[in-house]
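See the structures that follow.
Every number here is computed from the coordinates shown, using simple stated rules; none is lab data. Owing to the predicted nature of the structure, the values given are computational and were not obtained by experimental measurement. Cβ atoms are built from the backbone, for glycine too; each structure is taken alone.
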Structure I
Amino acid sequence: MKKKFWNNRWATNDIGFHMAEPHSILRRFYEQLNIAPGQRVFVPLCGKSLDMLWLASKKAKVTGVEFNALAVEAFFSENDLQPQQDEMNSFARFRSGDIELLCGDLFELDQAQIQGARACYDRGALVALPPDMRQRYVSHLANLLPAGSRVLLISYEYDQAETHGPPFSVPLKSVEKLLGANFEVRLLTEEDALSTHKGLQQRGLTWLKEFGCLLIRK
């Protein structure tokens, strides 16, 4: 979506996508990322996700990227963290312990700025993007990650006619079409999830599938 849209969502605290605890799919399938202690995991469009704290608790180094400064500031203040701040090229960088957040445009990111990450966790990036932006995102992701890198991707499928996104419906067939040229796509789990997404129920959804995939960079 356009930056103006997301800036307005954060400014008005319209952030129903933010979860109050680490995601169950991350907790169940984290080991599929093959992250050794001290290795880095990249979290695109991270918001203020508590998943990053959970990843750091597993001794991973975390680099999140988020363009909205309110989200970045909220992550540290709400978790009682006092970050060091500096600049990294076009990004404002905030660091505390094993977590660093880069505040800026995801599409300006290069491999050096994620310090050789070979693991990525995408809970809210692909599904946040409308169809005309997805190919650019997946191409950029493929350019950032070297061969053998692993991505844990969480996505949704629902009747897009019932409500607008985000999060958008990006079913497994779309994931395979978008990413198949550069990644091996393995379905890990698929679950009925409407009961745990009250906000989407209120927007009129009658069914919702949430699924997790492991992507392996070819």
Structure II
Amino acid sequence: MKALKLVIGLLMFALFILTGISSSIAADGKAVVDAKKCGSCHKMQGPAVKTIAEVLKRQSPDLFYAGSKFKEAWLVGFLQNPTIIRPAGTVYVNHIKTGEKKDEIVDVKPCAAKLSKDEAEAVAKYLMTLKEPSMKTGVIVDENFSKAKAKILFTQKEACHGCHRIKADEGGVSCPTLYNAGARLNPDWIYDFIKDPMKYDPKIWMPKRDLSDEDFILLSKFIASMKE
């Protein structure tokens, strides 16, 4: 009994130390975010903007719920080598140039500063502390689903690829790419977001869909399976 109590005590002490280290790293990450002035482009605190005029001024995606949205490992890699996730920019109407034969996308750049490995790990740890408190966790509990049924729902019934790229050269450009969404996004957040996009962005152009919960879960699993 004494040995068991000793082991439990040591485990709790180790957890206390690790929690303190994690909090310290997150604090360092916030210092990097402040030093790099990330808040000048990203909204680091909620709520989301509520007018079209404010939306049109948006330079980069909101991050005040980043800890609910992203996977930490992906953040660490992305912050060291930022890439373009939104082919037509954060607000696509700001990057469309009308041409004689077709419109063109102009002036789209990655919306993040390139960080060192240590900086990226610290910032990722900090971003993971920024949560959407109302988001349910544990909704998507496994990866099992009918891919054929999900693909019909995704492409034919809901036509998600009209706005999102599902391959590097296939799909729309007005919204974030999805062919790598499984590596980037938390499946529970995918579910919460597609069920009610306006909860995260009142003026978003993504529609709120009238689907069964079964279909929302199916779509979420399908998107989470995209890991190119």
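List of remarks:
- Structure from which -7500 was derived, helix-only ellipticity at 222 nm (-39500 (n - 2.57) for each DSSP H run of 4 or more, over all residues; to 500), options I, II: I
- Origin of the value 2.3, where distance in nm of label points 7 Å out along Cα→Cβ at positions 174 and 190 was derived from one of I, II: II
- Which entry (I, II) yields the derived value 23 for relative contact order in percent (Cα under 8 Å, 6 or more apart): II
- Mean projected area of the Cα convex hull in nm² from the coordinates reads 11.1; which among I, II: I
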